[in-house]
Structure I
Amino acid sequence: MRVFSHGCNINFSESTREMFAPDLNKIIQQYIKDSDSVLFGMIHLEEEALYVFGRAQQVVIDEPNNRFAVTYMQMEKPLTENIELPFENLEISHEAIFDVIDEQKGQVQYRVIYVSFWDEGEKKERTYFFADEHLVSNPLECVAAFWEQVTDVGRDVDFNMTGCTAHDRRSHLKP
């Protein structure tokens, strides 16, 4: 079971934890379930570009079959699309949670989840996001601003080099 870093920034308090495919799958699935509409797209800070593919319906992270799949509904048309990426290319995941003062909704705790993959063809990292569409008035502004705050969190940690992870220890503990 592959371990990777999951960087978190909660109101400027940064932390990194070890992450596994089933755990990340639960986090994203629960986020989709708890929201009435979750935007799914890609962000490129260097290019100052943000693309919204649609509204996330389901995520399947299948490590044994090297698959990270997102099913989403297109924004313009009621068509379901699917994007599949090799799970082995997942570099790091992030969560950013900040208290936001929204012009229309007041103070809101807003959360964005990011997953970054290595694109072998273009030789660069591609970052995808999941963001609640209706919790704040301008969710894409939050996606961009939060990514600037969380992008470097956890990149200096390599759980593969520690020799042992908490997940590995579970099998050694007696019930």
Structure II
Amino acid sequence: MARPSKMRGISRIDSSNTHGWYVRVYANGGVFCSKLFSDRIFGGKEEALKAAFKYRDHNQEVADKYKRDGRNPRRRPLYTKAPKNNTTGHVGVNEVQAELNGRKVHYFQATWSENGTPHSKKFYVSKNRSREKALRQAIACRKEMEKLVMKKYKAYVKEVERKERERLKRMNKEKI
């Protein structure tokens, strides 16, 4: 039988030595935090339940903020240092020479990540496009995408900070 949404994550414990409400907050497929609200410490069942609700609601908000599908706003969205095996000397741009279906292919690839999803664009070396031109285009593409991603990232951080300020204001009003 499904637990009513009001009591989600809250269960009653009445054993020989323990009486109270046990709260579990779930995130990322496991328990994010848990706590027992004892009837004796909080002055009765109702008071302990009120404290349990407040604890659960606050910590569920915190857990939702750091869920896997979201991201930590302090983590930068782009790499700023090239790996040791980078031969182009530019972060997010690599050279590929491979054989595909018996045909040799040579291209430069610009890579970046948006919201945790990797993206790339290839610039092939051909009769019409020299190696240097393909490299320049890949570098320009990467720089353009860096600007776009950083603009989105800054807007995201601003929104997260605004929501956090609003949440703190609400919590301060509740204390008064």
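Each value in this text was obtained by applying a stated rule to the coordinates, not by laboratory testing. Note that the structure is predicted; figures quoted are calculated from it, not measured. Cβ atoms are built from the backbone, for glycine too; each structure is taken alone.
In table form, for the structure just shown:
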{"item": "Origin of the derived value 2.3 (distance in nm of label points 7 Å out along Cα→Cβ at positions 10 and 106; candidates I, II)", "result": "I"}
{"item": "Read-out semi-axes √(5λ) of the Cα gyration tensor in Å, for residues 18-81 alone, computed value 34, 10, 8, structure in I, II", "result": "II"}
{"item": "Computed 4, 17, 28, 20, 13, 8, 6, 3, 1 for P(r) over Cα pairs in 5 Å bins from 0, in percent, for residues 98-153 alone - originating structure among I, II", "result": "I"}
{"item": "Value 11.5, calculated as mean count of other Cβ atoms within 10 Å over residues 114-121, assigned to which of I, II", "result": "II"}
{"item": "Parent structure of the calculated result -14000, given that helix-only ellipticity at 222 nm (-39500 (n - 2.57) for each DSSP H run of 4 or more, over all residues; to 500) is the read-out and I, II the choices", "result": "II"}
{"item": "Winner on relative contact order in percent (Cα under 8 Å, 6 or more apart) once structures I, II are ranked, highest first", "result": "I"}
{"item": "Origin of the value 1.25, where Rg/Rh (Cα atoms, Kirkwood Rh) was derived from one of I, II", "result": "II"}
